[in-house]
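Some structures are shown below for you to check.
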Structure 1
Amino acid sequence: MAKRARKRLYDALRIILSIAALFIVIQGVTFKDQVTLKDGGSVEGLVRFSVEQQDWVGVELADKSVQRIAQSDIATDEDGALKISYGLRTAWSTSTKTLFLLAIAINSLVVFPLALRFQWLLLAQDIRISYWEALKLTFAGNFLNFATPLGSNAGDVFKAYFVSLHTEHKTEAVATVALDRMIGLATLITVVTAITVFSSGGGRLATLRPYTLVVFVGGVAGAFVYLSPLLRKYLIPRKWLERLPMFEQIRRVDNAARTLAGSKSIVLGAVVMTLILQGLALTAYFTVAVALGLVANAGNIIEYYAYFYTGALVQTLPGPPQGLGTVELAYRYLLGPYGSPSQIVCVAFGIRIVVLACALPGLLVTLTGSYKPREALPVDEPDEEEQPSADNTAEKKHDLAVI
């Protein structure tokens, strides 16, 4: 099969998976509220009265009349909570809009430790760029990741290309972008594993425990095998690899990964920065859940963090761009006890809106081209015979990167 045909087939499968997941997600989602009665019946309308302050609930019906239902006639779940499923209209109209703004403010801080982590990882490869340059590249990369339909890797490809313009160590620069993503993913898996392992025996966290343990143990084992000189000697078929046309690039990527692993202070700092930025992001997500009226409080915030971590893991898997549909499906299952299907869908899309809003400043960076290194910006176009050679250009870029 031709490469273009394979890509089209892959894109079609991604779209089909996204549509299928979204179809499952919207099952049970309603525009209006639904009150389930003990006799098995239900009343659909708009809940108008505070359940906490009355011994009855008022439901506005389609004809604008209000039906009063005694709380004693309403069915309850296993926790004793009244079975009132809030629809999309109520979930949004009763949400706290100031908390949405707070979530955006919190999530907007994520880019700063993210840029600092990227700068540190480049430093491990002896690639020196300023924090301001790293910040602009991160802003632009986030915009392409979250605000365009190009997929979650578009920003990484962008960063890899333009950071390579800052140095003659281009292979190492590109490898650093991948290593940056891997450290974020490894930290994410470690934290969610710790939360599930040390949580109580019941609930949905216990369901996640075996899966997170398998992924964590597999990752640790893989890293040990990769970094062990003795195991590398016997397990890596170097003679076979040397026959590959891109062996030199593979060797340099391998050296970049092992160089980073040997830079223990940088790795530790990168992990700390990852914990900070992930903590900020998850706090913003939790704020969205509170804004939309889910059962979200200090007593279950750790569970929410584990669920949001799991959603982030689902988002990194191959499939729909940004996990559209699959992430919502994960939230639909994990957050089921804390809100109605309509509320959970609003949370999932509310989080996407928050992330998108925080990515928009990257549009200014990409439009102005300020992410380019100064020497790569178009200045006065020299005549054809005055064009510098590739060697001189690379040497000049290296000198400027070191300064």
Structure 2
Amino acid sequence: MKAIILAAGEGSRMRPLTYTRPKVMLPLANKPILEHLLIEAKRAGIRQFIFVVGYRDEQVRDYFGKGEKWGVSIDYSTQRRQLGTADAIKTVEGLIDGNFLMINGDIVVNQKDISSLTNKSNNTLSVFEVEDAKDLGVVEVNEERITHIYEKTERPPSHRANAGLYLFTPDIFDAIARTSKSLRGEYEITDSLQLMIEQGHHISYQEISYWLDLSYPWDLLTANESLLAGIKSQNLGEVEENAVVKGVVSIGKNTVVRSGSYIVGPVIIGQDCNIGPNCYIRPSTSIGDNCHIGSAVEVKNSIIMKGSKIPHHNYVGDSIIGEGCNFGAGTKIANLRLDKKDITAAGMDTRKRKLGAIIGDKVETGINACINVGSIIGNNTHIGPGALVSGVISPDSRIF
């Protein structure tokens, strides 16, 4: 059985993190989202993959190649214009023979649920029970079949969210050919399935046990924490005397953890990093390759992408820092409102009591810069010494 993974979209709601990379290449526990999906599908017995790519597709192709590193076979299909999930699946019609899996590339699911789905024989949609289904597609069911599919409604009629993991038979291509554009101007696979339901086809559903939906940047922090809980300790670098490493910590090749550093896992640190001396890295933190976390720096529950430097007297909490950033001495990121209420970012309620900043690539700050809770800072922004930043900052800004 082949697995089709949809990886063509930019993920505009993830900006500024997706200005320079497709959403599926955003890192969780130091691996792209797409790699986590590939690994779980392989564990479920899948060896043949087709990635449907589009936006900045060279990054996906260069990273995964033909799949040799993972012991699988990867082919590519290009969706030149991102016109919806049904349109994406249509591009692989000539590459499919028999039943196949389809997985949205911006979710995380596990081997157990994928494996269970491969044993189905008719068109099956995976669902996950959620408390609040607003902004999610949901389904209504009757016994073992789906009776109606809704795509992101204001008042969802059910708590069964469409998880973006499907088993399809070749019949789906006939339905796609008859699917019209949705109100959003896209060809939606859920509309194709609804057409089949209305014509009497039996569309089954499967309840799954694990699902990480990645719609907004702060969702990455929740997913990163969940995935770090499953890592194993390893030390491929050097830990100097008088450094303390507690819990599950993974240290990459050529990384040096200097004296006085205090690390509490789960934490993952990439290769060629310079950690310390005298820093404090707290749980649920991912640090990419070629990073520097320096003296009197504290980092907690954050994603630090490759090549970023946080070298002197900095605090970073509950934040995402893009690639190639450089923080001046004393730069601090606030992550808790004084009134302890949930934090709003870009006008949206994040439903998080603690959230720092979402910072794009190549952002630089001067000494003693302060970044307020829920700030979203675009790529290539320069923040001057002592400046206070709050709200949404456009790329290439200069703040003094």
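Quick notes on this one:
- Here Cα Rg over 2.2 N^0.38 Å, for residues 224-359 alone is compared for structures 1, 2. The highest value is that of 1.
- Comparison of 1, 2 - label where distance in nm of label points 7 Å out along Cα→Cβ at positions 200 and 352 is highest: 2
- Here distance in nm of label points 7 Å out along Cα→Cβ at positions 120 and 272 was derived from just one of the structures 1, 2, and that gives 0.7; the source is 1.
- Origin of the derived value 0.00 (FRET efficiency 1/(1 + (r/R0)^6) of positions 40 and 144 (r between Cβ atoms, R0 = 25 Å, to 0.05); candidates 1, 2): 1
- Comparison across structures 1, 2 (criterion: relative contact order in percent (Cα under 8 Å, 6 or more apart)) gives the highest value for 1.
- Origin of the derived value 26.6 (mean projected area of the Cα convex hull in nm²; candidates 1, 2): 1
- When helix-only ellipticity at 222 nm (-39500 (n - 2.57) for each DSSP H run of 4 or more, over all residues; to 500) is computed across structures 1, 2, the figure -20500 traces back to 1.
Read-outs throughout are calculated quantities, based only on the coordinates presented, and are distinct from any laboratory measurement. Model, not experiment: these values are computed from the prediction. Cβ atoms are built from the backbone, for glycine too; each structure is taken alone.
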